[in-house]
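These notes open a run of structures that come right after.
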Structure I
Amino acid sequence: MHKMFKPILESHRNLRSLKVSGFGALERGGLAALMHDAPQLVELELCNVLHVGLRNPLAESATWACARHLQSLAFIRCGGLHAGIFAQKLASGVFGHPQKVTLAVCGSTSDDRKLPGPVVWTIPALDILELDHFAMWEMEHLQLVHAKKVFLSRVWGQDPAGTYKMTIQQIAHRGAFPGAVEVHVTTDWSDEDFRELQRVCSAKGVGLVMRDWERRLIGSMV
């Protein structure tokens, strides 16, 4: 399929919504075409298509052609998406100013945990940021994303027994998600942990904390 990707995009340059799924569906040439030949995209979802071999091309990418129009961006099960590099690219405006970003189960054990430079935020805050299944070092980068509404599932640790406490601690002490006015977590949080999350978020000026995310999107991803 990846060999047909560029001709498809070239013949549908007014394409506004695109969802690509399946390993091997997007190789280096297809990724380049997606970056340069889809200028009208408003919605883009990539699921299980960016493998580790595409990590460097994605990291080296300049502003995408769709940056002016892109509103919704999702990467799901993409091993080639490095959390820190993505945060840098998003912050610098490579994807423009999307209103909604969803990231779920991305990255690889081969990822270098150190970045060549800081994450410098240059665009308006996202309306919505959804994060599912990211380790501590990945969240060190992703927590720098500016977003008004933040949805969190299985973050800051892989041990389910300790995930909630770590989430509370990180939000309380590390300045996670600058500008957030809402934080939403999954419905499996205990009453005790959720009350503590409400307390620390209130102290940071977050006006609404909800235990209402049923992972209707994430549930179909993993």
Structure II
Amino acid sequence: MAPFFTMITKQSIKAIHAAKNRAGLTDGEYRAILLDVADCHTCKLMDQGDVGKVLDAIQARVTKRRGWQPAQTAKVRGYAELARMSDQEMRQLLHEVSGQMHEDSPSLNNYHYDRMMIRLEMRVADAVARGDSKWPDHYRPTYWRTRGGKPGDMTTRERHEIFKRWDQLKKFLPPEKRNDGYLQAIAIHATGRRIAEIYALKSWQALQVIDALGDRLTYAIRNSKAKTANG
């Protein structure tokens, strides 16, 4: 007689998704585990009896991979706290930097760590400027942005992110502002420096511009939705 099928519970679905995010699995890696262990491509179609096996398989994948050291994770969380960021805000920033959803992801590496610390340092500086936070006495406010000497030039990834966000923002701007001059003005305001051209940005300046464009885009989207809702 065939065993009874018990539909997976919502609580178990949440547990599997949380484990996937903590493990930093790509969508392909995650679905490969589901197919191998539970013979399905989505956990919503799983048998409740397979939940434990899937969670074990995800954990087994974690043990084979590396991530940040405990001291690095603690440093990230400490800077996020200084920046007055919630866990959700910190993890959203982490996803922008690394593509990972959780600071315990084993896919994180030292490159991700350095980029994350630069972004967090800028967020702390903003919080200090607002009067919402204060640098501890033993912290150097520009340490991560100037680490190793003179900051490097903007990377291809950073340049791509700037123009991707700019293209998205332009959809919400009036025609007279959809030009390189207005983008340059945003960059000048974000960095506090005169910028000859966007392509001349340093890496740490590029990150400031990326954040500024992201904030403007978020505001534009919310404003547009509000107008739509109000008819």
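Quick note: the coordinates plus some simple rules give every number you see, no bench work behind them. Since the model is a prediction, treat every value here as computed from it, not as a measurement. Cβ atoms are built from the backbone, for glycine too; each structure is taken alone.
Given structures I, II, which gives the highest value for FRET efficiency 1/(1 + (r/R0)^6) of positions 36 and 116 (r between Cβ atoms, R0 = 35 Å, to 0.05)?
I
Comparing relative contact order in percent (Cα under 8 Å, 6 or more apart) across I, II, which is largest?
Ranking I, II on relative contact order in percent (Cα under 8 Å, 6 or more apart), first place is II.
Could you tell me which structure in I, II was used to calculate FRET efficiency 1/(1 + (r/R0)^6) of positions 44 and 92 (r between Cβ atoms, R0 = 25 Å, to 0.05) as 0.50?
II
Give the label, chosen from I, II, of the structure having the highest value of distance in nm of label points 7 Å out along Cα→Cβ at positions 76 and 132.
Checked I, II; max of distance in nm of label points 7 Å out along Cα→Cβ at positions 76 and 132 sits with II.
Match the computed value 17.8 of Kirkwood radius over Cα pairs in Å to one of the structures I, II, and report its label.
I
Out of I, II, which structure matches 3.0 when distance in nm of label points 7 Å out along Cα→Cβ at positions 156 and 172 is calculated?
Structure of origin is II.
Check the numbers for FRET efficiency 1/(1 + (r/R0)^6) of positions 100 and 188 (r between Cβ atoms, R0 = 30 Å, to 0.05) across I, II and tell me which is largest.
Looking at the calculated values, the largest one is I.
Which structure, out of I, II, was mean count of other Cβ atoms within 10 Å over residues 12-19 derived from, given a value of 16.1?
Computing mean count of other Cβ atoms within 10 Å over residues 12-19 on every structure in I, II gives 16.1 only for II.
Tell me which of I, II gives -20000 when you compute helix-only ellipticity at 222 nm (-39500 (n - 2.57) for each DSSP H run of 4 or more, over all residues; to 500).
Matching structure: II.
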